[in-house]
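Chemist: Below: a set of structures, written as structure tokens.
Computed from the coordinates by the stated procedures, all read-outs in this text should not be read as laboratory data. Nothing here was measured: the structure is a model prediction, and the numbers come from that model. Cβ atoms are built from the backbone, for glycine too; each structure is taken alone.
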Structure P
């Protein structure tokens, strides 16, 4: 039997083999770097690759193992991090000194003096960051097209998008360039690209993972989340990165507990709710077929699948696109060319206002400018009550509706809600760039979990045949707040049933 190439191994398999001395970390990293050299020029998934740094760290890890030293739970696992997660500039040296650019000209060349907590926790467990992944600028996009460093392409069809904003992470995983990735999810930015590339994307409960070192887009919505090829790997990553952090006051002090120890435990009395609104007229037939497969998979293991009402699914999108731009308008105000960010060239007669206006016009892309202006407008005097206040009321209704679905009395007592992740398979590059409203509709099923602060995961659920290509389809599970471990167990069981 021919052994699979190392770049096809899962993160869990790599960590076990390296820890047991069955594979050298250096051999693993070299295999992935060769894969990067082959795939990345076409896909543009990784903005920066740390060849020498990754090899040096792998050799050091091998030396520790040879001396009998114990190693971390992610020993030798090649990881990509999204371009909005800070990595200290001394992680590499010379040309490989990392920068954190958020996919934007505004921060091109920014060298961080610190490493994000979630990234540091991966490094502390001996994961090896091999590259920084491209993304939609400042996390604002659903396709990977809104990036100063170029469009990211879908490995399943290079003329199609991989989803966004964690586009590079998803494409790198799907093409075998990394075994694990760390992204961020503000309105679906981990789950949507996972669905379009046939990978797993997990958004933790808000507060489960520290946001320290994550460049802010919308602070009450942003979550750091793992992306992987298997649910087991996502669970392993969550176990590593979650937990209290004194540097982030919004990070929960609740004990996360072991996730992996319970991942394969039985799920007795499982009840899954499927909103009748999940079969929207905008759905591609392949999405409804994937949803049906997931429902039958749950029923085959004895789970009770019931129809439920989620009345505010359609209102979630407009509410999100008021709340998120409003917070972005505040968070991105610091990038003015004076204190932070790209500084335009001006003549001596120009005012400070001219400098700021030109710096922002040159530094921010069209989509970021659009959302900043939208957010500034909704927060302005005379419009706050008409827009922002009403959006926050809708956010509360979404939270209450989820609470009712998960309640046992008088609610239906669902352990998870099952919905599509996207309305269809990956669309063509450029197909929706001229219609922002059509692009925003890509977030129909994902933004509600962010508004409510709930854990959610996208799992591969089949393919759609489109123009001779097999394009992945994903389904999404949403669970109660801080029931992340149980949600991963449910997702793991679904993954196994769908694969069988």
Structure Q
């Protein structure tokens, strides 16, 4: 009997040890927070004196903030595709924002005599934009699923409609992901005069409830349900995209405030405060379930802030904003908190971009893809540890008309501090040294012919290698 009791105690002890060891070795959780139309100066940690974002500031102070972080495109869907796959938008054929079902037609489909091209009635034919992320593309959700991760998508999807929604692309759960580029309304039941169905994948539950609060609530629920296993939460807020709508009680306190720098829209500031509240709820939930030290948080935006004429924010010192080839259109906040890897309060000037998210998540989760699966991004782990990343150039390609005023179509290369923009219609080249001229005020193309030539060659080679479709001049 004594031997039997000793055997049982030994087994129980071993089981307890194995359970504890398994819990200790649990794969890190990953939370990606993507904000729609978030400007580079839309956070107090980025230098704003008007917007109040203490919880996001806390994320930066406990992690690494990148001053030269970029979106893969100056508009939303291409960046979202790049984040999801680790591949350039022009390799995927998603180079413009994807129209929702109720918006299909126009630029979404071909109307020229050249297959795969659209005639906008201007000097160039432009490529037809893919209307969904193809199923044969591996998403970050599909990357981590084999490793036992629970996966959830919340908020704005904008990578296709029925048959191409998050649950068709590796996510177990979807709250709000639809083919919309913006919410019909920010208040439950999330409808407007044109879209009475609201957001079909987000069932109304309390009239007047604010959408950003609802997204945060769904995120908290997912974390609680999956606290005992590894999870990937992709929290893709609809905010701060139009319509500019916020809780009146929060808006009122910003009305008397002015920063004197072009940031003075009280409703927009209120939207950012609700976004910040969402980050606060994530922190509280992780702490309550002792998950803080085993959860990586990646925070960024899908394109620059909406900054032109009467638009709601100001990206200065960056030039212009969303949709443009200038820094205001493509440079966005990037913050990564990886406990045990990122040194708290790090500020890093290494240029990084949306395609880097996929390979970095692969490193965090100890997952991988087939060696023949081509990725355009790089694993940021060594950079996050404080080391040096690989020398490389960053590229953008927007072969469409958006502003029709000489600001597009365009392709861009950034190499070191040099940035070259190639405009197609009318053809012109701009060259800037961002280390000395972040506002892109001094075009150096005539002063630096050698640099211009080198960057043009690199850009041409890249577009050819990735199979990028270029605008074609009409005959």
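Chemist: One of P, Q was used to compute distance in nm of label points 7 Å out along Cα→Cβ at positions 286 and 382, and the result was 2.6. Which label is that?
Modeler: The structure behind it is Q.
Chemist: Assign the value -8000, calculated as helix-only ellipticity at 222 nm (-39500 (n - 2.57) for each DSSP H run of 4 or more, over all residues; to 500), to the correct structure from P, Q.
Modeler: Label of the originating structure: Q.
Chemist: Out of P, Q, choose the structure whose coordinates give distance in nm of label points 7 Å out along Cα→Cβ at positions 134 and 166 equal to 1.9 when calculated.
Modeler: This value belongs to structure P.
Chemist: Which structure, out of P, Q, was mean count of other Cβ atoms within 10 Å over residues 350-357 derived from, given a value of 12.9?
Modeler: The structure behind it is P.
Chemist: For structures P, Q, calculate FRET efficiency 1/(1 + (r/R0)^6) of positions 94 and 142 (r between Cβ atoms, R0 = 41 Å, to 0.05) and state which one comes out highest.
Modeler: Details: P: 0.70; Q: 1.00.
For this comparison of FRET efficiency 1/(1 + (r/R0)^6) of positions 94 and 142 (r between Cβ atoms, R0 = 41 Å, to 0.05), the top structure is Q.
Chemist: Quick check on the output: 24 is relative contact order in percent (Cα under 8 Å, 6 or more apart), derived from one of P, Q. Which one produced it?
Modeler: The structure behind it is Q.
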